[in-house]
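J.: Read through the structures below before going on.
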Structure I
Amino acid sequence: MFDPVSFSKQLPEGPLAVAVSGGVDSLCALLLCLQTQRPVLAVHARLAVPDDPERLRLEDQTILALASLCTRLGADFHLLDLQKRFHDEVVAPFAKAYLQGLTPNPCAFCNRAIKFGAILEGALGLGAQVLITGHYAHLDRTHPYAGSAPLLGRARDTAKDQSYFLGLVPRKVLSRVAFPLEDLTKEEVRALVGEAGLSVPAPGESQEICFVPPTPQGYRDFLAGFADNAGALAAGDMVELDSGQIVGRHQGLWQYTEGQRRGLGIAWKEPLYVLAKDRATNVLTVGSRQHTQVSWARIEDINWMIEKDELPKRCTVRLRYRQAPIEAEVRLADEGLEVFCKKATSLSAPGQVAAISDDRGRILAAGILKKLA
């Protein structure tokens, strides 16, 4: 369970800033930080949301309720307007990558640019010395690697663990953050908030991307605003790998991701899966399940958590969220990494985050998947 004295001792002296979204996790983090008896600032970021009057109304309601709640609890509430940075550093890069045939993970980029970038900067500017968030992740401060900054590890609640999404956050930033929920389960978090008699201002957890309109045409309308031409969203041929035969028409490469089976709308002698997207020819390649097994990956844009020469030859790798760690040999290759999996695994999508860990689950490096075979 949470020990406020031990938690406080491991952090720099001074006020604590808690990033509060209005959800149950960040509210629990706020409650726990108030137990330390330190001054606490509650920081909420206004981010860009779809041009939807109802969602804008709900956002304003959340901010008002959150400000009132934080003040009642004894935390100074601060609102940061980060709409432009969110658009420029998360929304636009996501859309452009999507239109290039990739499947990026916006949460990972938001963590790096906004939550542990802009919000941390804002918190430090307000006089705080550390930023607290409601993420489920562990910070290992007693690791054997060079440098005093902590390393990311997996939370006790492995079903909710978010360390994978934090792999792109620079290690130097980790000295200025803390995760009080690292040893709590989601059920324990809900119980703590309930016992405090608090109602959660923000809506429940969503699996949707927050900046894409929640309409049947939401994705298309969203991407159309970033497309250089109509061809980027156009339909094209669907080709079966082994036969080279055109087996159908896709409705725009952006609607598909590698490894996908459902929703292809074609009849074939066996189930077909998405294998590749060729933006130059606008062809979607599909094939049988055997072609979805890969054992090699190329990772680029590496965020190093350790020195390169400390990287053990044998590591574990996660090529997508919720994937169990896979034993692999990892080699330096130019400015990136090559991963040779001990056993074949199912296809992941280029553009996703790849996280490399040691045998204790500490993330040593993370980057972006470029190729798989």
Structure II
Amino acid sequence: MKLLKTIILIVISCNLTACTNQKIVDDIKIIQTIGYDLEGNNVKSTVLYPSFEKKGETNVQLLDTKSNSYYDIMPRLNTKTNTPIEYGQLGMVLFGKSFSEKGIEAVIHSICRDAQVGSRVQLGVAEKEAAEILQMSMKFHVPYYIAGMINQNIDNGNLPEVNLQTFLFDFYGEGQDPFLPYMITERGKIKIGGLVLFKHDKYKTNISIKKAFILKMLIENSKNGSYLLPLKEPRNQNEDYILMNSVNSRTTYKVNEIYPVPSIAISLKLEAQVKDVPDHIDLLREEQLRKLEKEMEAHFVQEIQDFITLCKNNMVDPIGFGDLLRSKSKVWSEQSFESIYPKLKTSVSVHIEIIQTGVGE
């Protein structure tokens, strides 16, 4: 009898808990994506939240507001709803270009102080206005659509690992600058255009999705990503390129010298799959396979050096050379590193092994 009473109490408690949670969800608007833009001297905030109109159906609603400070964005949004609005399940924060050029540190601080926000929140920068990207995403009826795009391209594409946690690590750590996905529009559709490279908390420059692949190989062991590689000796215009997919990569760094000018040796080992090979290249023949590997190696040596030059010219360090030198030096400061960063010497070696091949038509 006591056991029966205990079971009944547990069931009743679970039902009450379920009803209570359902009521909370129904009685608040849960922001899942938020965007920040500058409009004159004001901050414009645009939020997406789900509304559950029918069982199994989710619609996406949009609210926006303006203020001379982002601090009172939430109270202003609350004045436009019949139920409270909260961050709850925030999954994406998108900054407009002009907003990110002025600096995003204050917003990042605010997000970090909110106990409801997790470290896996995605961040990104819009080519123009964040509001435009958010409005375009509404047609998919998924509040996390933009975050889903980014995560999918991290798992299967050219984007390196990036989220709020990685941004904070690079931003607050010494010797490495953060980066974020760059969201653009193309023929009325949302597209990941590459990465924005930051200097501290400010937008400095952006790089293409191809160069994002270079960075991905340089900072993590990449097991995905694709790259369209030009051929040195094409037979015709339709055979100018081959498509390469990364199967596995590993990059190691060796500090050869710290003073007076740092010198770092970079070694990349890449296992690749080559697709859509022109039919005049027979990769079943050992000499042609090795020739293509050597051609690819030379290409990536130059691409890596060009990317490092781009970073030095813009005084950004997404690779983390500063952090590497800091770990090897007893006396290191960010100021002294920045003074010698443009003179940093690098040597690059690349070893590529084609382990899977395909033959084009």
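J.: Using distance in nm of label points 7 Å out along Cα→Cβ at positions 84 and 252 for the comparison, can you identify which of I, II gives the largest number? Please list the in-between numbers first.
T.: Details: I: 3.0; II: 5.6.
Sorting by distance in nm of label points 7 Å out along Cα→Cβ at positions 84 and 252 in descending order puts II first.
J.: Using helix-only ellipticity at 222 nm (-39500 (n - 2.57) for each DSSP H run of 4 or more, over all residues; to 500) as the calculated read-out, with -6000 as its value, let me know the right label among I, II.
T.: Values: I: -6000; II: -11000.
It was calculated from structure I.
J.: Any idea which of I, II comes out highest on volume of the Cα convex hull per residue in Å³? List each step's numbers first, then the result.
T.: Working: I: 147; II: 225.
By volume of the Cα convex hull per residue in Å³, the leading structure of I, II is II.
J.: Moving on to the next point. Out of I, II, which has the highest value for FRET efficiency 1/(1 + (r/R0)^6) of positions 228 and 260 (r between Cβ atoms, R0 = 41 Å, to 0.05)? Please report the intermediate quantities before stating the final value.
T.: Values: I: 0.95; II: 0.55.
Comparing I, II, the top value of FRET efficiency 1/(1 + (r/R0)^6) of positions 228 and 260 (r between Cβ atoms, R0 = 41 Å, to 0.05) belongs to I.
J.: Work out which structure the value 2.5 belongs to, where distance in nm of label points 7 Å out along Cα→Cβ at positions 212 and 276 was derived from one of I, II. Write down the numbers at each step before the final one.
T.: Working: I: 2.5; II: 1.8.
Attributed to the structure labelled I.
J.: Of the structures labelled I, II, one was used to calculate relative contact order in percent (Cα under 8 Å, 6 or more apart), giving 13. Name it.
T.: Working: I: 16; II: 13.
The read-out was computed on structure II.
J.: Comparing structures I, II by FRET efficiency 1/(1 + (r/R0)^6) of positions 156 and 300 (r between Cβ atoms, R0 = 35 Å, to 0.05), which one has the largest value?
T.: Working: I: 0.65; II: 0.95.
Sorting by FRET efficiency 1/(1 + (r/R0)^6) of positions 156 and 300 (r between Cβ atoms, R0 = 35 Å, to 0.05) in descending order puts II first.
A short reminder: the numbers here are calculations on the coordinates, not readings from a lab. Remember, it's a predicted structure, so these values are computed and weren't measured experimentally. Cβ atoms are built from the backbone, for glycine too; each structure is taken alone.
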